[in-house]
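Okay, got some structures for you below.
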Structure P
Amino acid sequence: MKTVDFQNINNVVNARTVARDKLVASGVVDADSTGFILMNIGVKQDKSIGWLCNIDVLKRHFTDIASFPSEMIGKQYAGPTLFIGGDKSNYIPYVKRFIQCS
């Protein structure tokens with residue numbers, strides 16, 4: 001992800017195409033797996049186009065993020081679940097719900 005050069009790219013669609021091609025060419029991911037990763041490309045606060053996520057932190061903590069306790073493999077949780085998403089999140093569709101607390 002760090003090797004993707006967004007210089008001279010003037011829109012997000014082109015940036016995602018360039019990033020997809022670079023990621024697929026690297027052999028790290030296949031073309032079918034890039035969609036979620038590419039959602040992290042957008043216009044940053046400084047108006048430049050690039051990765052919206054903190055790649056250095058992701059790289060530094062990748063083992064922690066990617067590891068999963070082996071004792072949890074195959075288990076399921078059937079209880080209630082709360083999903084929290086930001087107003088600008090594209091990951092969780094907005095559904096207006098009212099939660100009653102007693």
Structure Q
Amino acid sequence: VDCGLFTTTFVQALHSSSFGGQDGTNTYLGNPGGLVLHFPEDKTLYHMGDTDIFSDMGLINELHEPKIGIVPIGDRFTMGGAVAALACRRLFRFDTVV
């Protein structure tokens with residue numbers, strides 16, 4: 001999607017997405033996702049969103065070549081520190097990780 005100064009691509013994330021109501025019912029809230037922001041003549045940023053590690057992260061790297069990664073570390077519904085480090089080392093070639 002062209003946003004003027006940059007383009008963005010919505011990509012997959014691995015996470016459930018629902019809300020538990022007070023009456024015990026769950027409401028589906030849609031697909032989880034991450035964002036790749038492409039800045040012309042500058043570095044590409046990948047915001048992983050609320051996700052765990054998944055093998056298609058390697059495909060995201062191959063297609064978009066992000067150099068800045070915003071990585072979730074929470075260890076409950078997202079990656080813990082060790083898994084996040086593994087994802088960054090094995091699947092990406094980031095210059096900067098936040």
Structure R
Amino acid sequence: MAITPAERLDFLNEQRLLGHYCDVSILVQGQAFKAHRAVLAASSLYFRDLFSSAADSSSSSSDSSSQAVFELPSSVTPTCFQQILSFCYTGRLTTFFDR
């Protein structure tokens with residue numbers, strides 16, 4: 001039985017929430033959010049460019065088993081980033097008016 005794209009994202013989101021197979025941490029005002037680099041890069045040009053520029057500037061001898069860490073600008077709040085991250089994994093955005 002084939003897995004639909006929506007189910008695939010659900011599985012990836014479940015893995016993210018459990019901290020499984022995450023290969024990047026995004027720091028937002030000191031709070032770390034674990035994620036999958038491929039999901040963020042596929043969902044956002046900002047992250048694609050951020051990860052690409054980091055890969056270009058790193059040496060070829062870097063340890064690929066270590067988790068990459070990126071810090072976002074201080075203007076981004078953890079609450080805001082949590083919504084962005086959730087959107088990347090679910091395709092759904094919860095707004096203030098939806099609550």
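Can you spot which of P, Q, R the value 10.3 was calculated from, given it is mean projected area of the Cα convex hull in nm²? Mind showing how you got there, number by number?
Details: P: 10.3; Q: 7.3; R: 8.1.
Only one of P, Q, R returns 10.3 for mean projected area of the Cα convex hull in nm², namely P.
Oh, and also: For relative contact order in percent (Cα under 8 Å, 6 or more apart), which structure out of P, Q, R has the highest calculated value?
Values: P: 18; Q: 23; R: 32.
Comparing P, Q, R, the top value of relative contact order in percent (Cα under 8 Å, 6 or more apart) belongs to R.
If helix-only ellipticity at 222 nm (-39500 (n - 2.57) for each DSSP H run of 4 or more, over all residues; to 500) is computed to be -5500, which of P, Q, R is the source?
On the way: P: -7500; Q: -5500; R: -14500.
Source structure: Q.
Continuing with the same structure: Thinking only about percent of Cα pairs over 15 Å apart, for residues 30-77 alone, which of P, Q, R has the largest value? Before the final figure, lay out each step's value.
Numbers: P: 65; Q: 46; R: 53.
Across P, Q, R, percent of Cα pairs over 15 Å apart, for residues 30-77 alone peaks for P.
For which of P, Q, R does distance in nm of label points 7 Å out along Cα→Cβ at positions 54 and 70, calculated from the coordinates, equal 3.1?
Values: P: 3.1; Q: 1.9; R: 0.6.
Checking each candidate, the match is P.
Where a number appears in this text, it was derived from the coordinates with a stated rule and is not lab data. Keep in mind the model is a prediction, meaning the values are calculated, not measured. Cβ atoms are built from the backbone, for glycine too; each structure is taken alone.
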